[in-house]
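J.: Below are structures written as structure tokens.
Taken together, the values in this text are just the output of simple stated rules run on the coordinates, not laboratory data. Fair warning: this is a prediction, and the values are worked out from it, not measured in the lab. Cβ atoms are built from the backbone, for glycine too; each structure is taken alone.
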Structure P
Amino acid sequence: MSKKANSTVAIPSARRAQVHWEGDAREVLQEWPKEIRVDFGNALNEMQEGRPASLAVRPMPSIAAGVFELQTGDDAKWYRMVYLARIADVIYVLDCFEKNTRKTEKKDLARCLDRYKRVQQRLMEERIDAKRKQ
């Protein structure tokens, strides 16, 4: 069911990246059909190892630079995982959702943007805390 990626983002690293799940993204993914979950799991594993994802990937500049969407589908629906590319060996999964039209719904984009802003806020706070401890 998965399509080979036309363009992917891979960041070579000696360390395996962690995956941080934002909001209910992991729970949504776990409700999807097994074959779809396996496709996304394999793609995440590849990205954690610094390799290109085996699924189609597209940038999501409407959310922010560095945010991408993994894409796959079955006969019934299109499935999407939106993530913030690897930062300090962490991949932030912002959202998982289903689509049945070509255009991403505004509510899905808004939720991704909100979660992106929360991640950025946490990263900024972590940098400030690290500077204070020096």
Structure Q
Amino acid sequence: MSDGLPVGTPRIQPFLSYLDVSAAVDCLTEAFGFRVEDSQSGPAGTLEHAVLDLYDGRVMARRTTDPQPPSGSLTYVYVDDVDAHFRNARSAGTVEILTEPTDQPWGDRVYDAHDVGGHQWAFAQRLRDAATDA
């Protein structure tokens, strides 16, 4: 343990709810490049919970029975090559692309997508420091 946390565990971990955790895991791994760190199935064999990592970040997926789509949140993730990431996400066919990669005034190149559960994601690559770009 380090600082009261299990070794390698980020302090902030979004917990996302999905009707079908298996479909969510497939979507997040195929389209966005997450890798499954851990998962737990219930007594009926249905995937109930999954821990997914990308770079040094982590999200958790849990099963819900609430059919209402999520609202009011966006998960912002930095990647090494946002254009390649975008091409992979689009070709996976499991996400809804909301915007194509676009340079932003704050120095990031960003695209937005919804996953199979309706969660909104923004993937970004830092191109320049806007504070020094006068």
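J.: If distance in nm of label points 7 Å out along Cα→Cβ at positions 20 and 108 is calculated from each of P, Q, which structure is the one that comes out at 2.4?
T.: P
J.: Here distance in nm of label points 7 Å out along Cα→Cβ at positions 68 and 100 has been calculated and equals 3.6, so which of P, Q was it run on?
T.: Q
J.: Out of P, Q, choose the structure whose coordinates give relative contact order in percent (Cα under 8 Å, 6 or more apart) equal to 22 when calculated.
T.: Q
J.: Work out the source of 26, 18, 13 here, i.e. which of P, Q gives that when semi-axes √(5λ) of the Cα gyration tensor in Å is computed.
T.: Source structure: P.
J.: Which structure, out of P, Q, was distance in nm of label points 7 Å out along Cα→Cβ at positions 52 and 92 derived from, given a value of 2.6?
T.: That value comes from structure P.
J.: Between structures P, Q, where is distance in nm of label points 7 Å out along Cα→Cβ at positions 84 and 116 highest?
T.: That would be structure Q.
J.: Given -12000 as the derived value for helix-only ellipticity at 222 nm (-39500 (n - 2.57) for each DSSP H run of 4 or more, over all residues; to 500), which of the supplied structures P, Q does it correspond to?
T.: P
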